[in-house]
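Chemist: Next up: some structures, all given as structure tokens.
Every number in this text was worked out from the coordinates using simple rules, so none of it is lab data. Predicted model only: the values in this text are computed from it and were never measured. Cβ atoms are built from the backbone, for glycine too; each structure is taken alone.
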Structure I
Amino acid sequence: MCLQTYDSSVNLLNGFKNSGKNSCDQLMNNNILHQLKDYPFDRLRTLLDNIEPPERVTPIHMQIGEPKHEPPTFIATILKENEKEWGRYPPPNGTISMRESIADWLTHRYNLPNEMINPSSNIAVVSGTREALFMAALLSVPEKVNGKKPIVLIPNPFYQVYQGAASISRAEIVLVPAGPETGFQPDFSTLDDSILDRTALAYINTPANPQGSVASLSSLEAAVSMSQAHDFVLAIDECYSEIYTQKAPPGGLSAASNISQNCKNILVFHSLSKRSNVPGIRSGFVAGDPELINLFLRLRQYGGAQIPLPIMEVSEALWRDEKHVEQSRNLYKEKFDLSLKVLGNKFGAKQPGGAFYLWLNVGDGEMAAKKLWQKVGVRVLPGKYLAQADSSGLNPGDSYIRIALVHDLDTTLEAVTRIADTLTE
């Protein structure tokens, strides 16, 4: 297994090296920002913006995971009923009734002991999980771990926020393979104690973006045990938890309950964006270790934006309603069935355990993305933009493209048909 390790605080700016007044020593900003790669969608624009799709076709954008199913109609009513609340500062950690709805949902969804999730101490309300996942590194990474530079473990491929957060926190990043050989999930048990003893934070994503893989309960239990044995924070990104094709994915809190009957060192991240098709309201939560939640809330007081009160009322209602979630999940199932019927066994296409992406092995992801946009006006994301080259120089996403099945059935059929026809020419 190839692990990639690199120091996120090393200055990689060759253009600034030994360049007099333009050197990083004299830049009036955080030099690490210059080391971050462009975000995947910025890289895609650089790749495709000089290419014009054919005039005869309607472009179809499948590069971004933005849900397009209709959200529940009761949202408009709740916003109208609470419109006077736009004029008030919202409470920093949401209303107690909102946190109670989250605690009830977690307890029911993951079959937790009734006393495990306390709305007052185990939950932090956040403005979507991207903010929270980024802040997890600022929360968790100290200056030293056991007298040495701290490590952050990240699956490879990965959601780009993990890497950015680890870099800004000045940790050393260890990329853990999450390819087909490990079922597209990271296996931390393969890591040496010399790495684990320096680890401050480890990210897991289940169901995973981009592959749609689901971590088994046993693997989550192993990760929880490891985080407690080596005393690092385990951040489990579960924002796709309610989009699945067969059985509901297990969660980090279930694993924690089975292992230790508590949430020590565990943080799980959930959002309404994917679950309820409302990415625009920016509402989510972090749940877990009460000591970490307390510190997280202190951090958010300085760097986080509260959710407006009308959105809190909407959020409470959404966490208490499962009907719209089931309807949306069934529609995603239909789109997977339809897409796989068109693709057959091409490009290693298969139904994932969760999320709404197809992760297709097309040989060269960038070349395929350019070909699809230029010839048939379908915009997809090259897999290499969601991964990092390992110690052998191999980027595990190089040969893949990610396709987001977020459109209606007719649009999905049209897009997948264009992809299959074009890439098999």
Structure II
Amino acid sequence: MSRRGLVLPLGLAASVLISGPLLAQSAEGPAPYEDTRSQPPAVEPAGPLTLEAALAFALQANPDLAVARREVDAAAATRLQAQVFRNPEFSLGMEDVRQGTRQTTVQIGQPLELGGKRGARIEAAERSRDVAEAELASRLAAVRATVIRGFYEVLAAQERERLAQGSLELARRALDAAARRVTAGKVSPVEETRARIAESGARVELTQASAELANARKRLSAAWGNPSPRFTQALGQLDAVPLLPAFDDLLRQVEAAPEWVRARQEVERREAIARLERTRRIPDVTISAGVQRREELRDNVALVGVSIPIPVFDRNQGNVLEALRRADKARDEQTAVGVRLRSELAQAQERFNAARQEVDYIRKDILPGAQRALDTTTKGFELGKFTFLDVLDAQRTLFQARGQYVRALADVQRAVADIEAILGPLAQPTVSPTNSQ
């Protein structure tokens, strides 16, 4: 068989069939294969830690954000694959293997997608990329809120430990005073026993406060993948409380919330998939061209063909129905997400209002009252009207009031973080309760 007589017609046919798709794909070029390794956990330097630094560490090395970024990259690769054309097909056939009478047929076929399949496939891939980006934005908001919540928990735990240390010092002073009075015979030994029990209780409270601080530090540093925190303390104002908008204004922001946006993008993705499945009901066409070599006649015959599947049994009806039902499911999930976000927002707003009222009440009434009681008791002790144990008791009451104040401030910051986890960052001014009117 003459190779030249067979190859020239075949090459001409191949160039006609596949030159367009190949040129279109070569213009874009293949994406490079990259071996991207996971980022190592961030390790903060030893020393004080600010909220801005904690957020920067978390945005750089949070494991959940790394997962979401990988999904965005994978969705971009899906978009790249969706735009490519189908590969041509090569076929080789032979009739009668005897050399003098055999016939050899060589063909190249190019499948052509009809019905807008490629455009629908690209659109579905783009909607998948939008969903991945929305998921990344949702996780960014969640991680940011987690870091803020954890940072203020560390601030509150630091303050509680400081108050517990002060309370232990008071308990030790009370125990010394009671021991001296028992030795002098002025009070019953029961007073010393009571003071010793109070001192032991204060020591237990300090131990608990220290353990709570250690756990709060670990929870915060876990946001950037570091199980062993190195920072010495958190620097910030626990009483810097944002001035939140009215609840109706917050409700209007729900439709821009990251999680709601993700649910909306999922609806659009499912609708795009449904459109893609509809296009697949239209059969594709394969056009082919080739040459047949007849050895007996020593002749080459050009071949041209068209292949069209007949959609008698499989019209993709099951996949279309599935895609439509999943689009309905996505719309129902979007509605459910909206209801849940509004409910969670209302609850967070209530927690914020209750905690803020408690802060104002403690700041305006309880703390000044406890301070006046201590001042009065101290002055009376100097005049001989009160005992030293009375002074210590007044000091203990003031420490307890300050502990309640710290807890209420932590509740305020936690509620604000919950709201930001729903709506994203709130660009609102802050006010210090100690300076507000």
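Chemist: Work out the source of 1.00 here, i.e. which of I, II gives that when FRET efficiency 1/(1 + (r/R0)^6) of positions 177 and 361 (r between Cβ atoms, R0 = 35 Å, to 0.05) is computed.
Modeler: Derived from the structure labelled I.
Chemist: Further question on the same structure: For structures I, II, calculate mean count of other Cβ atoms within 10 Å over residues 153-160 and state which one comes out highest.
Modeler: I
Chemist: Name the one structure among I, II that mean projected area of the Cα convex hull in nm², for residues 97-184 alone of 16.4 was derived from.
Modeler: Comparing all candidates, it corresponds to II.
Chemist: Continuing with the same structure: Matching task: 37.5, 136 is the computed value of Rg and Dmax of the Cα atoms in Å. Pick the structure from I, II.
Modeler: Going through each structure in turn, the value belongs to II.
Chemist: Given a value of 4.9 for distance in nm of label points 7 Å out along Cα→Cβ at positions 233 and 417, point me to the structure among I, II it was derived from.
Modeler: Comparing all candidates, it corresponds to I.
Chemist: Right, something else. Assign the value 8.5, calculated as distance in nm of label points 7 Å out along Cα→Cβ at positions 105 and 241, to the correct structure from I, II.
Modeler: The read-out was computed on structure II.
Chemist: Given a computed value of -11000 for helix-only ellipticity at 222 nm (-39500 (n - 2.57) for each DSSP H run of 4 or more, over all residues; to 500), which structure among I, II does it belong to?
Modeler: Computed on structure I.
Chemist: Thinking only about distance in nm of label points 7 Å out along Cα→Cβ at positions 201 and 225, which of I, II has the largest value?
Modeler: Largest one: structure II.
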